[in-house]
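What follows draws every value from the coordinates through simple rules; no lab data is involved. In this text, all values refer to a predicted model and were calculated from it rather than measured experimentally. Cβ atoms are built from the backbone, for glycine too; each structure is taken alone.
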Structure I
Amino acid sequence: MDFVAGEIIAIDKPYAWTSFQIVNKVRYHLSRKFGIKRFKVGHAGTLDPLATGVLLLCTGKATKRIEELQGHTKEYVAEITLGATTPSYDMEHPVNATYPYEHITRELVEAALKQFVGDIAQRPPLFSACKVDGKRAYDLARKGSDMQLEPKRIRIDEIELLECELPKIKIRVTCGKGTYIRSLARDLGEALDSGAYLTALTRTRIGEYKLENCITPEAFPEWLEKQTAQ
C-alpha cells in the first residue's frame, strides 16, 4: 500500500474517541513510519464521540476523494430510549424532560418508523457541526442559544426494527449524506406522542466498507507494519 500517494483506511472508532483523535493517532504513526513531519490525513464523515463504528480515513492524494466517500450510502444500528429527551438528542447531556410512553406498542413504533423512509426534511441538532453564519452550531448551543436550525433534505432508504423492549428499541437505518440519527430519534419520539433520545449508535457500513473489515486504533501500528513490510 502506498500511503504517501494515497490510501483509504477503514477504522473502527471506539466509544468516547473523537474523529479528530483517530486522525491524529493514524497521522502520528504514518509520520513516524515514513519520516514525514506533516503527513496528509483526513476523515470522510465525522462520527460523534459517543458513536462507534466505521470511520474512513484518507491519506495523501486520496484526501481528494473525501467528498465522494461522504456521499456513499451509510448504515447504522441505533438504540433509542423512549419517554425522555435530552438537549443534544443523545447521552452527551442529561435528560431534560420525561414523557409518558406506556401507550406505545411495537405496532405503533413500526408504523411511525415508516414515516421517515424516503426523501424527508430533517432538522439537524443544535449540538452539531452545522454552520450558522460561519459559526459551528455546537458553539452557539454551548453559549446558551436555543435557536432552531433550518430543516435539510435528506434520504433514508430503509429502517428496520431489530428489537423492541420498551422503553428501548433498536433499529437499523440505511441512509444518505447528512442524516442525523439523533434527529431521527427526536422525531420518532414526537411521532409517538412522547419523547426519545439516542442511547447507542454504531455505523456499520459506508458504501462497500463494512465494520467487520475495519481496523481498531490499537491494532493500527501492527497492521501498518504488515502493509509496509518489504
Structure II
Amino acid sequence: MQYTAIIGAMDIEVEGLRERLDGAQPISTGQLGFPLCAGVLGRTPVLLAKCGIGKVNAALCTQYLIDHFPVRALINSGVAGALGPQVNPGDLVVSHAALHHDVDVSFFGYPKGVVPGLNVGRFPADQKLVQCAVGEARRVLDKDRVHQGLIVSGDRFVAEGRDKQAILENFPDALCVEMEGSAIAQVAYQNKVPFVILRAMSDHADDSARADYETYLKRTIPVLNEIVTGMVAKL
C-alpha cells in the first residue's frame, strides 16, 4: 500500500483534515515527536503530519515520512502571505515551483535562491498533481481566485512592506511567501517524490498582515481542506 502524505505546519492546518480521515490511527515518530496519523480520505490511504513551523521542521518531517513509508505523493497544505499584485487574502496559490527566498550565496557567484551543490533554486512541482489541485480548486473557488506560480519560503513571518518588496525585487514572479514549502519541495526533489504545495492566502505579507492574519486564517482553512479532500479523492 502506498500513501499520499499531507503535511501542515500548525494544528489549525491539519485538525480539520484529521476529522475527515476514516479510521485515523496515531503513529509514533520517536524522538522527532511530530504528530502523525494514518487513515483513508475518500478511498485514498493518507498520512497526515503536523511538521511544526519553519524549514528545518518541515524538512525533518518530510524525510522521515519518505524513509519510513511508501509515499507516492506529497501535498503541503497551509496558509501564506500574498506577494503577487493579483493575489488577495482568501485566494489559493498552487505551486508550479518552490524556492528558498532566504538562501543567498551570491558572494560565491550563485544566484539568490540557488542551493550550492544542487545548483538548483526552483524545485518544480509535479504537473499531474498541479493540474489535479487546480481543477479541484476551480470547483470550489471562482476561477480568478485560483493562481499557479512560484511559492517562496524563508524562516521569517513576513509582515512588513519593506520585507515584502525585498523579496519581490529578487523574485518578481513570486506569488506568495510562507515558511515550509521550499524545504518540503527540496526534500521531495532530492528523493524523486512528486509534490505540490497548496497555500490559501491569509494576508498581504505587509504591514496589514497583523490585522488580517487571524481573520482570514479562520475563513480560508475550511475552504482549503475541502479542496485538498477533493483532490486526494481523485489521486
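For which of the structures I, II does the calculation of mean count of other Cβ atoms within 10 Å over residues 62-69 return 18.2? Structure of origin is II.
Here Cα Rg over 2.2 N^0.38 Å was calculated and came to 0.94; which of the structures I, II was it taken from? Derived from the structure labelled II. One of I, II was used to compute mean count of other Cβ atoms within 10 Å over residues 150-157, and the answer was 14.4. Which one was it? The read-out comes from structure I. With helix-only ellipticity at 222 nm (-39500 (n - 2.57) for each DSSP H run of 4 or more, over all residues; to 500) coming out at -7000, pick the structure among I, II it was computed from. Label of the source structure: I.
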